[in-house]
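Before anything else, here is the set of structures, which you'll find just below.
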Structure P
Amino acid sequence: MNNKSGNHGHFHGLLNIDKPFGATSRDVVDALCRILETKRVGHAGTLDPQATGVLVVLVGNATRLNDYVQKGFKQYEAQFRFGLTSTTDDIWGNVQTHQCSEPEMHELERAVKQLTGHIAQVPPRVSAVKIQGKRAYQLARQGIDFQTQPRVVHVRSFVLHHLAFPNVHASIECGSGTYIRSLARDLGHEVGCPAVLSSLCRTRVGPFKIEDAVRMNQISRENVGDFLLPMSLATSEIAQVVLSELEVEEIKFGRLIELGRCNEMAGEIAALDEHGTLMAVLSRHDSGRFKPRINLLAAK
């Protein structure tokens, strides 16, 4: 299955987009829907309008692989500013100024340590988190009083550098669902000097890197095939198996298949053909054989 299939000229694959400042993630998707003349476009991992950097866009059959892209660890370069609080935990909300002393480096190091690993994090009040079926940002805009509940997120790495009070640069690697705005807020709380996020660039999502990203003004319907990445990248972090031609045919019809060579593998398995093209994501059936959980060969 190539990036551009023979199925009515539809495109299938992933785009590593360098999202510009001011555009919503939905803006990027809508623009690509117009360029590609299809509604089968989605994105994995929302970026705030004021954030820039890697936005992974899924096209055609690749939209079925959103969950796998979402699971990839993210890397960010961020600026925090001390002495401020905000309704949005960044400088683009309603900001208030506070007088506070410059934190000592040992205080910052202690705070960063507290905010690294698996931590309980309260999402910002202006976020996409759902509260009784509604997005938190919708409730906040309506002036409705509510509380966002903490949830466990994974901050793999959190490093501060280039401290020039009241500004500090942070490099962060984290799992899905982590809010960098909340890290800024919580860092300020830990050192007794309020802080907000002042700039943010996502530099990596799993295997998708900022240095390989493409700008929206570079893409047209005529050249998009040059930028589409294979769907196998979405599943690069799970176990993989190469199927024989006969096994590919069995998968095409959704049949259970024997994969004795995969008996020691746990969890889901990305099934590739001999050319490295993703055919399906397999899971183990009660019978011990494997069945397609996502069957890209059968996708319309």
Structure Q
Amino acid sequence: MTATVRVAVPRKGRPLEAVLERLAAGVGIDDLADEISSTLRYEKSVTKGRSHPDRDVYERLADYSDLSDPERPEYTLLRDDRDGMPRRIVFDSLTVDTGDVHLQLIGREEPFRALRTHEFALGFDSADLVLEEVVALDEEGIADLADVNARIDPMESDVRVVSGLGDTVYHTLMATPEILPPGADLDRGFVRDYEGSLCISPRYERLVEAVLGTGAIGDVDFVYPTEHVEEEAAIAETGLGVYLSVTGSTARDHGLVLGDHLFPSETVLMENEAELDATADAAKDLLAAPRDETQLVV
């Protein structure tokens, strides 16, 4: 009998799509991965009021989930945190037969925390959460995923990062040209010598401390965007900040100079070392991204 390994995955969004793309590339579920991603994008559009379906949410949920077929995806209903708390259809579970092992993907709001509490041996979540919760702060900062495991106190957590999936956007330094001396580079060294305000999203305060290092932010005061103000606009008003960027076009529209990519914000495969067995190890090898798709070297 083929063994089953339960894997915690996000319920929606870019991280779940990255996991589905990894499985599509590894075990050939391309059509199924596209179907799930398309369904959830449509349901996100409904939640945001951009699409107006003819059927109610319960009829759509019943149509999406075929409980008679174990290899079909299941969905569930959650309250979204937007104004009015609308009901939103999100991913619940899917079993994938890889030949050697059945992978049972289980949707969780916080997969990383599900691994921390030993509910799963394997799971996927954003690398940001690891920095925000279990990576120790140090004088020197963290540059990439390869540094992360060395900063996790084994007394604090049994979870370790295995590899990244390459769905990368970056926490990037941004500044107005006026605060940069002629010929200066907008990098970690600049922040170390800087005295003044640094604009960040409030949820990323500990992440930014871990990435830049406590030695670089001794003379820095964190400030935050006010409600309904874009982060790039707030950084332009402050002069210096850190925010996620892909192409940097929005930052440039606000007159900002882009500096160092400080840390990759990507979906990562994680393991709880205390929960691993031979079957989970085999599943981990299957799920781990190829070397050229990740910055992590183990």
Structure R
Amino acid sequence: MDLRAITYGLLFAFMWSSAFTSARIIVAEAPPILSLSLRFAISGVLGMVIAYAIGERMRLTPGQWRAVIVFGLCQNALYLGLNFVAMQWIEASLAAIIASTLPLLVALANWVIFSERTRLLGVAGLLAGTLGVLLIMGTRLQGGADVTGIAFCVLGVIALTVATLSVRGASGGGNLLMVVGLQMLVGSAALLPVGLALETWEVTWTPRLIAALTYTTLVPGLAATWIWFLLVGRIGATPAATFHFLNPFFGVVVAWALLGERLGPLDIAGVAIVTLGILAVQLSRLNQRER
């Protein structure tokens, strides 16, 4: 793994993790579902315009069209939609930690459902990650964290796990930025009628909100996805996935620095345990691939 790959991985992990803090800022001053639908519409159009500018077209493989639909609905509409709604009630750091369990859930599903062989290191990582999440949740629940918000985040990461397991070969066939743009438009279209039915477009336009919307649209929305594809193309999907172990750390630190969210000793211990658990799972999968 060279310096450029490490740089890509660090940038991706930071961008992905920071999205929860910017989302927390947005939902404090705008309706969550409608604002997310707007964000996806802008990101999707920008992605498609840039894709056309660099020569990509809507000539996708069947696997890519499946990715557009499945990820558009499961990742954008369900996963991010549920997280945006949840962050009206819970802290960004807690939402980031729950979302960071994705590699653990994917590994667990592959082990239990698809009978994928899992080495002892991977099993230890799953147990450690589960223990860390339970420790953090117990601490936050005692501190008054909203159970409904936590449930929404859990449902969201389960939806993303299903999407991850359902779509294979989405990166084959080129036109990657076109795929990204189209799946965002699918998410926007799915969320718009829900938002119109349940919410009223009442927004307090402040410099803080405008900055958060702009950042969320351009950085986690477009840039992080593009960097992820660059990283996967450079070192492969399994080695690239090891950078997910940084997400709990970055998510908590960014929320603490920008929003002043509390960070107690048990939170730090839980984040450390989850981080090590994710790293163990990913290293176990990486070692299996190399054998």
Comparing distance in nm of label points 7 Å out along Cα→Cβ at positions 198 and 254 across structures P, Q, R, the largest value goes to P
Value -24000 of helix-only ellipticity at 222 nm (-39500 (n - 2.57) for each DSSP H run of 4 or more, over all residues; to 500) was derived from the coordinates of, among P, Q, R, structure R
With Rg and Dmax of the Cα atoms in Å computed for every candidate in P, Q, R, 21.9, 70 is reproduced by structure P
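None of the figures in this text is laboratory data; all of them are computed from the coordinates on show. Keep in mind that this is a model prediction, so the values were computed, not measured. Cβ atoms are built from the backbone, for glycine too; each structure is taken alone.
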